[in-house]
Structure P
Amino acid sequence: MSTIKKTTGIILISLIVLSTVIGLLAIWDIIDVQEVMKKVFSSIFLVFVSSVVILFIFSVLFKDNEKKA
C-alpha cells in the first residue's frame, strides 16, 4: 500500500510542477495559456479527487480486514 501512496504522491507533485512551469511561462508572456491552464487545473482536480476516493476505499477495506483478524 505504501507504493500506491508514493506513486500517487509522485503523480500529484509532477502535475503541480508542470502547472507551475506553465504558469511561469504565461506570466512572462512566453506562451498564451487561457485554455491550457483551465485544462491543467481540471486535470489536477480530477487526479486529486480520484486519489482521495481510492485512498478512502483502501483505508476502509484494510481497516475492516484488521478488525476481523
Structure Q
Amino acid sequence: MNTQQANTAHSLYALYDTLPNEVQQAFLEELLQKKQEQLEDLAFALACKQAKAENEFISDEEAQAFIQSLNP
C-alpha cells in the first residue's frame, strides 16, 4: 500500500469514527453482508502476519478452531 492509499484509508476511517454509533453499526452490518468472505480472508491474513511478526505460531488445534469459527 502506498502512502496516498494509506492516507485515504486513514481519512475514511476517521470519517467513519465521527459517525453516530447507530450509523457505524448499520455500516458494519452492510459491509459484513456484502464483503464477508473478503473480510474473513483479510482477518486471517492479518492474524498470520501478526503471529509471524511476534514469532508466535498456533497449533493445529488452534488453526482448526479458528477456521471453524469462520463458518456460521
Structure R
Amino acid sequence: MFNFDWLSGISQETAKMIFLSLYAFIGFLVLLLPREYVYVGIKKEDRRWYHNLKLWSLCVLFILSFIYYLF
C-alpha cells in the first residue's frame, strides 16, 4: 500500500498547479506527434479535420484541466 503522508505538507493550490502543469506538458507532447502518425489508417483523400486525433486529445485535456481548475 502506498503511503502519501509525505505529501501532507503541500498546499491545495500547489497540488493544483502541479497537475495543471502536467496537463500542459501532456498537451505539448501531443503537439509533437507527426501528422502522418495522427492519420494512420486513413487515405489522404479521405482525411478531414475531425479525424485529427491531436484536436480530440487537446479538447479532452482542456476539458479535464478546466474541470480540475474549477474544483
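Going by mean projected area of the Cα convex hull in nm², which of structures P, Q, R comes out largest? Write down the numbers at each step before the final one.
Numbers: P: 4.9; Q: 6.5; R: 7.0.
Between P, Q, R, the highest calculated value is found for R.
One of P, Q, R was used to compute helix-only ellipticity at 222 nm (-39500 (n - 2.57) for each DSSP H run of 4 or more, over all residues; to 500), and the answer was -19000. Which one was it? Don't skip to the answer; put the middle values down first.
Numbers: P: -32000; Q: -28500; R: -19000.
Source structure: R.
Only the coordinates and a few stated rules stand behind these numbers; no lab work does. Note that the coordinates shown come from a computational prediction; the quantities given were computed from them, not determined experimentally.
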